[in-house]
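All of the numbers you see were taken from the coordinates with simple rules; none came from a lab. Owing to the predicted nature of the structure, the values given are computational and were not obtained by experimental measurement. Cβ atoms are built from the backbone, for glycine too; each structure is taken alone.
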Structure I
Amino acid sequence: MQALLDVILPVFVVIGSGYLAVWMMWFPQTGVDGLMRFTQHFAIPCLLFSAISKIDLGHTFDWALLISFYTGAFAGFMLGLFGARLVFGRDWEDAIAIGFCCLFSNSVLLGLPITERAYGADALASNYAIIALHSPFCYGVGISVMEVARARGKATSQVAGTVLKAMFSNALILGIVLGFFVNVTGISLPAPVLGGLDLIVRAALPAALFGLGGVLVQYRPEGDWRVIGYVCLVALVMHPLITRLLGGVLNVSQGGMRSAIITAAMAPGINAYIFANMYGRARRVAASVVLLGTALSIVSAWLWLGLVP
């Protein structure tokens with residue numbers, strides 16, 4: 001119960017404040033759109049750039065940790081894809097969008113603050129290792145499978161070009177790539193640049209959490225309840241469970257296991273809806289899953305924190 005009160009609820013208080021402010025019309029929806037544009041295109045890419053440019057790559061990138069997390073993520077994608085197709089009778093393109101909802105956990109807006117509040121800022125190195133590959137991996141899988149399904153005679157080079165263009169027009173991926181570049185080359189940034197970057201980074205998570213609450217006001221959980229429930233089960237239970245079991249087999253460190261399981265147990269993020277909207281597929285399911293999954297994360301995160309050693 002203490003973890004629920006001290007670790008999880010403060011994060012959701014900020015999300016709830018954003019939701020209430022927009023719902024009561026104290027904060028305009030246009031303001032939320034601008035706030036999310038700032039966080040997604042500037043503040044969070046700066047946060048990822050700053051973190052990845054400073055971490056010890058050799059120490060932080062534990063392949064057992066990454067294999068455990070991403071095997072669970074890919075298994076979630078496959079369960080979502082084939083469950084939507086074979087159990088719920090959705091067409092292949094809808095099924096891919098639904099699979100993406102099971103794949104893309106909210107590693108930044110929920111995973112980072114909950115892990116930090118539970119275990120301290122020093123515990124975030126493994127989170128950043130996961131996040132560094134998260135957008136490239138998830139978008140790479142989702143876009144590749146969708147473009148193959150939609151190819152209908154397109155050359156392989158055209159499909160590959162579409163995938164790369166979509167990935168490298170994503171600000172999060174650009175921030176990650178630039179962070180790796182600075183880390184590997186050892187470039188020293190001027191002190192005024194680092195100071196300004198630090199100011200932006202400190203604003204990233206609180207602003208993004210408040211904005212997330214405002215965004216969720218737009219979504220309405222309606223229709224497709226069986227599919228929505230199935231996606232929440234895969235995202236909040238199966239992904240962290242597979243990660244936990246495989247992490248045990250591969251002897252992932254205690255700190256790495258904590259970061260991997262908590263990140264895996266987070267609800268599908270806004271990117272799930274962005275992906276569905278990009279292709280015009282399963283948008284109602286994606287929107288509902290983001291809203292309900294985020295609410296259910298209060299309970300799932302509390303339970304998984306109790307189960308993580």
Structure II
Amino acid sequence: MMNKSQIPSIGIDLGGTKILAGLVSACRLLGEPIKVPTPKGADNIIEAILEIIANFQKDSLVLGVGISTAGIVDPNSGEVIGSTGNLPGWEGTALKTIIQNRTALRCVVENDANAAAYGECHASGLGHNTCVIMVTLGTGIGGGIVLHGRLYRGAHFAGGEIGHIKISMDNKRHCTCGLWDCWETYGSGRGLQATGWELLGGVSESQSSMVPLRDRLTTQNIIDAANSGDLIAKKAIEKYHEHIACGMVALCHSLDPDCFVISGGMSKFVDLKLLKDLLVDRTLPRVGEKLEIYPSCLGEAAGLVGAGQLVLDAVTEVEQVSVAG
């Protein structure tokens with residue numbers, strides 16, 4: 001007979017374009033995850049999630065389901081209280097209640113960046129630390145904060161929205177959130193593109209191979225040019241690291257973390273040693289010198305692993321309280 005601690009959960013990571021799902025146990029993914037396109041509309045998304053759950057239940061006994069979703073989530077009610085443009089009409093969805101009523105399974109719903117941070121922290125054995133901050137570098141910047149092994153969500157469940165730290169007063173770059181000069185307008189993939197575009201102003205084709213591409217510049221153009229020795233592209237990459245460091249310095253001086261975990265599609269272009277050097281140079285000695293920076297260990301599976309582990313830990317916590325009572 002299977003020990004209850006060995007029974008896995010279902011972890012589901014809901015994004016704007018795809019749903020990634022798999023079985024989770026002890027903060028690791030069991031087997032290969034499944035991937036399906038995200039359908040349009042809240043009702044269709046819910047039906048897709050229910051179908052995924054039913055398919056896993058055909059072959060496995062599961063302890064519950066954890067769902068990682070874009071948007072601001074009230075983890076107590078499991079309701080999506082702040083939506084994202086990638087999931088129109090998703091705001092106001094009482095996801096936890098719907099899933100529990102339709103499946104009779106314990107359900108936990110969490111913001112995608114928070115779930116990923118929780119997964120990365122515990123899969124890497126960092127849960128004993130005072131403060132772990134995950135920074136996800138992609139089209140934007142996402143993040144999650146784990147204090148003493150537990151997620152810090154803030155008073156309004158937006159505690160990990162680190163991409164919207166303001167790092168300039170010049171009102172130069174307009175963020176998708178409607179504010180100006182958020183960290184993600186500089187330290188994301190879009191930020192690198194904007195930096196490259198700015199540096200190419202007044203530059204001739206003899207000085208940079210990127211000049212003909214200026215109005216359609218991509219991050220890959222800049223990376224490729226830098227690898228080919230283009231000095232302007234190298235300067236863009238250098239400034240990109242400085243921009244990433246700028247937001248991390250603000251986090252260092254406000255939260256004094258033990259470590260950062262760097263993840264996301266842009267993370268593969270980040271020199272972690274250079275980033276550490278920049279932080280040491282820009283922070284108080286006691287803060288920067290002891291700081292560690294780690295790469296992601298879960299990759300794109302971080303959200304589903306974190307969500308799956310959150311429901312496993314929730315069940316365990318309830319059982320411990322029951323025994324103590």
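Here is how the numbers come out for the structure above:
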{"item": "Entry that produces -12000 once helix-only ellipticity at 222 nm (-39500 (n - 2.57) for each DSSP H run of 4 or more, over all residues; to 500) is calculated, selected from I, II", "result": "II"}
{"item": "Structure responsible for 21, with relative contact order in percent (Cα under 8 Å, 6 or more apart) calculated and labels I, II on offer", "result": "II"}
{"item": "Ranking I, II by Rg/Rh (Cα atoms, Kirkwood Rh), the structure that comes out highest", "result": "II"}
{"item": "Structure responsible for 4.4, with distance in nm of label points 7 Å out along Cα→Cβ at positions 216 and 280 calculated and labels I, II on offer", "result": "II"}
{"item": "Answer label among I, II for the case where mean count of other Cβ atoms within 10 Å over residues 24-31, calculated from the coordinates, equals 11.6", "result": "I"}
